[in-house]
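Multiple structures are listed underneath, in structure tokens.
The numbers here are math on the coordinates, done by the rules we state, and not lab data. Every value quoted in this text rests on a predicted model; they were computed, and no experiment measured them. Cβ atoms are built from the backbone, for glycine too; each structure is taken alone.
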Structure P
Amino acid sequence: MVKSVPRPLVAGNWKMNGTTAMLKEPRLLAGMLRGVKLKCEVLVCPPATLARRVKAVMKGSRIKVGGQDCHWNVSGAHTGDVSAEMLKDAGCTAVIVGHSERRTNHAETDDMVAKKAKAAHAAGLIAIICIGETLDQRKSGKALEVASTQLKGSLPEGATAANTVIAYEPVWAIGTGLTPTVAEVAEVHTHIRNDLAKLMGDAGAGVRILYGGSVKPSNASELMAAANVNGALVGGASLKAPDFIGIIKAYM
């Protein structure tokens, strides 16, 4: 039986941002964290074009590299897609799947997300499965229902505390500057924890649940202290090393 959750995780999602010039940021990040005793794991998810280069920059540090999406097939006629195996080959240890921007802009369903997570597991990657409600769903009181539905539909067979992370990202808080209250975050995270217990048994207690959505240095400590919050999935604030460090400080 799992008695405690693993170390928290702070993951930075660069989204569609980054060229070679931005390698100075992970280099600066690695330098700023050198010798610092952290109470969390740190992951940076740049565009796939930069994954191998960021991995090289991070050599010798404890910072890991992840991908932002993967296809559920190993290979094939899928122009523009990247497989989990390709990300693994580039040095990634994890991959984000089911981000709300993918669900919205690419019409990804829970079933598709589950297949991507399963592919990530098969490649030896940690799958960071994103779930979260829209503003209309929040206003109509369906936030917990949406979380349950997306979690059940997106969690593949074989998911464990070692290969799976859940990221709760209320869609209405992503990139808007709006943030739910600590009580609202705790309510959803506790609900997710209870659902994980139903779906995975005792193993559900060990799955990290990250919060994402306008996380910044000024609110990180308060959000990370909320019940059943085991880290953060950070968007815009992860693009600049000092800002990302400001969030990581919640675990320093």
Structure Q
Amino acid sequence: MTRTVLLALDTSTEFCSVALLLDDSASASLPSAAAPQYASGNPRVWFRHEATGAVPSTRLLPAVRELFDDAGLALADCAAIAFGAGPGSFTGLRTATGVAQGLAFGLNVPVVPVSTLLACAQAAQLHDPALPPRVLAALDARMDEAYWADYEFDAATGDWRTLHPASLDAPDALPLPAAPFALAGNAAAAFGDRLPAAAAAARVDREALPHALPVALIGLRALLAGRTVAPEHAAPEYVRDKVAQTTAERMRAREEALR
């Protein structure tokens, strides 16, 4: 019997989210809606998803220990570490990346960076198996902008295809897919009528948000397909390059305004 253990972390939001996945031929504890996505059978999953505010790092490692205790597994059983790479909270992304790297270095296993937007698409599919295969994922990026990406689920391969990678735009600038699509993420709730994609979508799932469970499911597919990276190559996907001006930039802007 082949057994694969994968740990997934996500701290891209105000939640500390950790999932532990055990995939073997005897496992069947996930909802049946998830079954078509796995050639190796339904995995068993344990997870913690706790609101921690701006300091998810305080709960991350304790939650990891609790999950391994619950599952009766050891950290050394892990074949890979998946993590929500972004976009999202800059501090949260650095936390998940750093912890994933540290654990992976210690275990000598690879890591799987997972887009938080793809995690939203996966979450929407778990919520509704009849979802259209085309999913536009959009998250509130603050500063009156939205993170977004366009995906399509390929039933033949049981995997997602990225039609447009993670991007950052004003809510009314998001391009609308030509095919019927679902909208996943909190952008619809954040922007309302200013997000045309919400009105155009066949379905809207505002609760499909970054979570370690979809990160784990995506991470398992990536691991089985060999789409992993060495720990030293793991990096956050910020999408937005910066959130504030430097002191020098503020001084230059002030000088230009006084001219």
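Taking Cα Rg over 2.2 N^0.38 Å from the coordinates of each of P, Q, which one would give 0.93?
P
Which of P, Q yields 2.4 for distance in nm of label points 7 Å out along Cα→Cβ at positions 50 and 154, as computed?
P
Ranked by distance in nm of label points 7 Å out along Cα→Cβ at positions 98 and 194, which of P, Q sits at the highest value?
By distance in nm of label points 7 Å out along Cα→Cβ at positions 98 and 194, the leading structure of P, Q is Q.
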